[in-house]
Structure I
Amino acid sequence: MKNKRILITGIAGSIGSELARQLCRRNKVYGCDINETGIMDLRNEIPIQARVGDIRNRETCRDVFSDFLPQVVFHAAAYKHVSPMEEVPSEAVDTNVVGTMNILAYSGIYPVEKFVFISTDKAISPNSIMGATKRLGEIMTKNKGKGYVVVRFGNVLGSRGSVIPIWQRQYDQGKPFTVTSAEAKRYFMTIEQAVSLVITAGDEGKGGEIFILDMGEPLNILEMAKSFGGHGVKITGLRPGEVLEEKLMSEEEEKRSEKRDKFWVIK
């Protein structure tokens, strides 16, 4: 992907900012995010144009598309944490569903060649409000057809709110590492790996596909915590909307999927 005008929603987030870093080397990168401090920090770091704005506002989305005229859109803006969204479902719907509808609508009006929706393993047979809203985003994107693809992956190490920064703070404070359950398992990969593969999916996707990154085997969270040492481990119990083990595909999707290098692809 080179010499393109690329719009990244949620550009100040963990995935969005790394997308900007990797893509700005050979493209003109634009961004939109509600986090003004994050935008300022990123603009001081790399050569991008980004504006403060809320994807829930249709006028903002219209202005972003009319100003930047993107050829490629990476839609990373979303609420991503399970527990807070269980408490205020309307916020999850407004951002993850209505916001996605706005971005998809203007991508259809303006000359967008490729649209990549960043999803999560929590969208599979969703047990949470957040997962359900991301599943709706997947369906809306797939149904747009040519040029519209979904990329789905699990937990990203080092991202905001991920377990490693939480454990780091607990270690610094002399507290035990918190683990929801001794049986809990999760898929993990680094931000750099995730974003590199997201870009590849954007290059290779034809439209109407879900690209699932091959993340190997899920890891037991308790065993991970013990391997880091620290000040012991405290079992807290599963929070509302959480499950013991997350999957990357449903049973029905597994039957339709095909292995393609580092991906499983569902058409």
Structure II
Amino acid sequence: MALSHADGYQTLPVHFWAADKGKNGDDNIAQEQAIALVYNGISHAVMMATPLDLEDFARGFSLSEGIIHKLSELQDIEIQIFPNGIELQISINSERMMALKQHRRSLTGRTGCGLCGAESLSQAIRPVHPVTPRALPNAQAVQYALSQLNDCQPLQSLTGALHGAAWCNAQGEICHIREDVGRHNALDKLIGLLQLQQQDLTDGFVLVSSRASYEMIQKACSINVPTLVAVSAPTTLAIQLATEAQLNLIGFARKGYHVIYTQQEKDFLCISHSSII
């Protein structure tokens, strides 16, 4: 049975097998749909995403991809639902639309891909925006945020298939969170929400339930996030860009353990993660 796009999941009949026994039952399955981002009537990107918090997604994608520089340049968002997917009809001002046309490239986004459609090496890695340097969050705040993450991801709990991106205050309390089958999409949704609410990013950090790729660094820097904490590993390029941008980067954030890859108040520190169980 098809559900509203606002549910984010469907309950479907399945067959469970365990310990040499099988039984029929129902399982909650995450929704994944084609989401087209259309600017002033011109299709720019198609992303595979969870059809939730789509206005936040439109705002965050527009900001993190540099299509707009501030929310006042985005004039309207209209959601149109079709049998084969969803279109986000986004209206931006004429100046930003002219810039978009000049730099426009055709791409198709996937949940694990951030380079689809890049036509040259110069397009592959966009310049990173330097952030305002801030002190590294204390270890207790990082660990406290991690302890809340599972409880703050209702769709992940239901389906086991969604990433989360959360804004945490300086004490490590999760204040806002967004979920999506794609880690980039979850972060874009969070960016859109934070900018709409004019969230003060002076203190606090973003926590993501994924690895820290170069694109996650770029997106965090696009709104001057001072610290990114990732549950899994960063890449060498992510560390390089975080260093250039003066972004604090923490990876392999697990219960009782995390690795500091870049920090602003001390020399670069990288701790071996060989002891992770």
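Between structures I, II, the greatest calculated value of distance in nm of label points 7 Å out along Cα→Cβ at positions 35 and 171 is seen in II.
Thinking only about mean count of other Cβ atoms within 10 Å over residues 243-250, which of I, II has the largest value? Could the numbers behind the result be given before it?
Details: I: 16.5; II: 21.2.
Comparing I, II by mean count of other Cβ atoms within 10 Å over residues 243-250, the maximum is at II.
Given a value of 0.25 for FRET efficiency 1/(1 + (r/R0)^6) of positions 19 and 43 (r between Cβ atoms, R0 = 41 Å, to 0.05), calculated from one of I, II, which structure does it belong to? Answer for the origin of the read-out: II. From I, II, which structure was semi-axes √(5λ) of the Cα gyration tensor in Å = 30, 21, 18 calculated on? Label of the source structure: I.
When mean projected area of the Cα convex hull in nm², for residues 51-154 alone is calculated for each of structures I, II, structure II gives the greatest result.
Ranked by FRET efficiency 1/(1 + (r/R0)^6) of positions 27 and 179 (r between Cβ atoms, R0 = 25 Å, to 0.05), which of I, II sits at the highest value? Write down the numbers at each step before the final one.
Details: I: 0.05; II: 0.90.
Across I, II, FRET efficiency 1/(1 + (r/R0)^6) of positions 27 and 179 (r between Cβ atoms, R0 = 25 Å, to 0.05) peaks for II.
Given a value of 1.7 for distance in nm of label points 7 Å out along Cα→Cβ at positions 219 and 251, point me to the structure among I, II it was derived from. Write down the numbers at each step before the final one.
Values: I: 3.0; II: 1.7.
Derived from II, not from the others.
Could you tell me which structure in I, II was used to calculate helix-only ellipticity at 222 nm (-39500 (n - 2.57) for each DSSP H run of 4 or more, over all residues; to 500) as -7500? Label of the source structure: II.
Every number in this text was worked out from the coordinates using simple rules, so none of it is lab data. Just so you know, these numbers come straight off a predicted model, no measurement behind them. Cβ atoms are built from the backbone, for glycine too; each structure is taken alone.
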